[in-house]
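Trainee: Take a look at the structures listed below.
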Structure 1
């Protein structure tokens, strides 16, 4: 179901310093990494649960639509395949670690789905990547209908918000595409994002995705994101 990796690196140490944690008896704090394995025959499946986390999802059988997390083993670095029919593909040749990755789809007409912390106390970092469908939609107007090509000032960001019950604890904004102030940044190489500003002592994290390409009926950009190597204490 999962693979746990122990990290004793300066990156892990820096994450602890940022959260005001102290070493105990001169022993470095232990950081774990949740990566994902595809132990099933199909290309994807909705939702995912490990000893440490539950990744929520919903599926409406009447209308055939879904939202939240899905585990995928589809990887496609060809933007020409960036169609809705290929919505579960990561814009990369492989997972960052392991054989699968998580896809998150944010349906802005419904409440965001959560990452439930089961046997974890806080998140420290995550690797994010665009999906093939989203990448194609913001770079090539010839293969999409609704979204426009991104230009100066545009961005796509993932907003992680931690909660203890109903009380908000912290928030982190991760710009997976950033065309502000002359930048041309895109998360297509499993870029790592720091999550330590989410704080500590929380039990779940909600995830929203925001875009600057918004029309009369809401976001035009397909609000998908790929996640891997979720680091935690």
Structure 2
């Protein structure tokens, strides 16, 4: 990875932090033919992971991910199909990548959760089917997203604990969470308190990023379930 590519990625991470700058960035698609964004060395992978973490942890993470998607896809090719990919469903107002970028911004400021949201729906383009009414469906996209995310994380030398947690969260990010105490207690037994708490955060961020109105019925339902979960945790 050459210095120009490094400078470009740093500029994007600085934009994600401040919301300013990075407008001077310019590139041509053919630049990558010369290996501008290629990386094979461990230090390159560690550097990229570090800058990506700065991007997703930034106050303006959503803006950075959307504005510089065409650069980021050269670094992480697995996200390219999601950019501009229309979902054709009443449950989503945005294309896949815009939804992903918004979900990152709605997630808590915690690297594992924000990386989960960055990768959670990248399997959708590979899984889309269209029904007789022209509506899109994405069965199996959690499993496919997990495979793609694991490839990215291996390439970028993610720490094992983070790697394992992100993989499991992506696989389960569409898990239907009940609204009753008995059902939530069953999930606590299944997942454990810590993981279920993180899954709540991911599902709420996902739900908020689906529609222009962030407080959808799904979001409200998840918040109600989270309240029950917290009550159980606080009293056991």
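Trainee: Work out which structure the value 1.08 belongs to, where Cα Rg over 2.2 N^0.38 Å, for residues 75-154 alone was derived from one of 1, 2. Intermediate results must be reported in sequence, preceding the final value.
Mentor: Values: 1: 1.28; 2: 1.08.
Of the structures listed, the value fits 2.
Trainee: Can you tell which of 1, 2 yields -2000 when helix-only ellipticity at 222 nm (-39500 (n - 2.57) for each DSSP H run of 4 or more, over all residues; to 500) is derived from it?
Mentor: On the way: 1: -2000; 2: -18500.
Computing helix-only ellipticity at 222 nm (-39500 (n - 2.57) for each DSSP H run of 4 or more, over all residues; to 500) on every structure in 1, 2 gives -2000 only for 1.
Trainee: Here is a follow-up. 1, 2: which one has FRET efficiency 1/(1 + (r/R0)^6) of positions 179 and 203 (r between Cβ atoms, R0 = 41 Å, to 0.05), as calculated, at 1.00? Could the numbers behind the result be given before it?
Mentor: Numbers: 1: 0.70; 2: 1.00.
The structure behind it is 2.
Trainee: Okay, next question. Supply the structure label, taken from 1, 2, corresponding to Cα extents along the principal axes in Å with the calculated value 60, 44, 35.
Mentor: 1
Trainee: Could you figure out which one of 1, 2 the value 1.5 for distance in nm of label points 7 Å out along Cα→Cβ at positions 123 and 195 was computed from?
Mentor: Working: 1: 0.3; 2: 1.5.
Going through each structure in turn, the value belongs to 2.
Trainee: Still on this model: Comparing 1, 2, where is relative contact order in percent (Cα under 8 Å, 6 or more apart) highest? Show your work: numbers first, answer last.
Mentor: Values: 1: 24; 2: 17.
Of structures 1, 2, the maximum of relative contact order in percent (Cα under 8 Å, 6 or more apart) occurs in 1.
Each value in this text was obtained by applying a stated rule to the coordinates, not by laboratory testing. Quantities reported herein were computed from a predicted structural model and do not represent experimental measurements. Cβ atoms are built from the backbone, for glycine too; each structure is taken alone.
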